[in-house]
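Derivation of every value follows stated rules applied to the coordinates shown; laboratory data play no part. These numbers come from a predicted model, not from an experiment. Cβ atoms are built from the backbone, for glycine too; each structure is taken alone.
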Structure 1
């Protein structure tokens, strides 16, 4: 028996469904068709800038395109995440995302909600943080610092890359445990803070390992690092934790885009960045700044930020830095 011919409306519906099914893979396959903007929310010349440029160059080669690093310094590393809120979710605007995206919303009103406004691509690495002083400083050890601060409350100054960053909060946690009061001086990033230390404008700097070259050259002294164990590059330098201050700050970071990115594009970006953290040139940059591979895929990274959001709230409240409502 002969079947009735499908009507015109049914045919159109079928074609539309087929087109929708094919559009996503086709778009992802053609991606990228132009340079991808990779926002580094810190100044040029610092450790993060160097790492982001290495990651961007490697991932761009894998994608068969180009990633252009755009430095947007200020606001404790939040200018990049802020731009993602209004960017098109087409994969052509990405930003470094630090742990600050899960922390700063508890301290001040932000333009974004970290649980809703980002597409998390991958977590890639993490910082080593430490406290340095100028080489000729009379502060030779963390004990010297504590003794000075107890004798001169609020007079010991330290630079950090901004209010609410891990280098800021780790020192505040240490000071809380040591029973001392220090004076925080925020800067836009590592380079400005280090210039202030070397120029004698502040007494110390708490930051990631942009200070490595100064320490290795003997113009700065590293008093302590903040990780769960001593660093591979400076094994003689103790951690805050082993010195008895019960402070550990390991700070993973990764890459994110605007919410609503096509899953196939997110996956393609993820795969390119995952390959980048296997690239010898990228690993050499990690080694230079004593950073390790801390990999999480898109789903695990999003889950990590959600869990961290809860933990950061407790830390901020304990330090008395929570946003007043």
Structure 2
């Protein structure tokens, strides 16, 4: 549904995007990640026909974004980071107007409008002026205009930025539901959001794609140490940590602060143990805990979080600093 082949975009002599190639298949929900200025928004603007590529090609639903720009626009729905809304229109009037701009006839708009308003949960606000809506409901109005004409592809640039936590959760649910019917490319700085919505991630850095995979596969590829979650009962934390650090293959052990804060069992000790991969550390840990007569509650490996993956891919490994 989306295909970029060796696409580059220059603003004067400045390369915003360099030789980018990727494909998003029908029905996929793909997260598009990168630091500010990495090239995410520029790539989305090329795909939506707002700006042409300098080199290479971009296709949406089989149409070239340059030679068949109008066909691309019929098959794509776009939610920019800042949604262009007419604040003096009601939600229904604004969506009707957007339908007319997209060439929908009156009958089609009348049929589609209540369905879209229901999909984005704007039923109580259909007759409210857009200017009186909260930021979250304005975002939903923006999503509604993007899906009104039943596009094959949805492109969303930071869809939950700047809205309150409750609205974030509700908007995220709306996006999940839309992903069941549309091919979706989602840009976001909120990495847990991408983890919950997307099965695949693209990471762009300094205008180039540096990763294209599932979060799980990226974790396996980039993880240089094995991180193990350990739960023990009947011991002091300092004793368990000392024992772990003496084991062959173990690099370090420390209290799992998040688990300690959230735990309901006051007798349980939660630790994170870093070990060298493929050294049998998990087996030695189990034997050591049981050998001390302590209760072994939890022992399982943890994959890298998406935040750790993102930082590793977008940080200079030698200096540990952002380029």
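Quick look at the values:
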quantity: At a computed -10500 (helix-only ellipticity at 222 nm (-39500 (n - 2.57) for each DSSP H run of 4 or more, over all residues; to 500)), which of 1, 2; calculated: 2
quantity: Value 12.7, 43, calculated as Rg and Dmax of the Cα atoms in Å, for residues 123-194 alone, assigned to which of 1, 2; calculated: 1
quantity: If P(r) over Cα pairs in 20 Å bins from 0, in percent is computed and equals 31, 51, 13, 4, 1, 0, the structure in 1, 2; calculated: 1
quantity: Per mean count of other Cβ atoms within 10 Å over residues 35-42, the highest-valued of structures 1, 2; calculated: 1
quantity: Structure from which 4.1 was derived, distance in nm of label points 7 Å out along Cα→Cβ at positions 75 and 315, options 1, 2; calculated: 2
quantity: Structure with the greatest value (metric relative contact order in percent (Cα under 8 Å, 6 or more apart), set 1, 2); calculated: 1
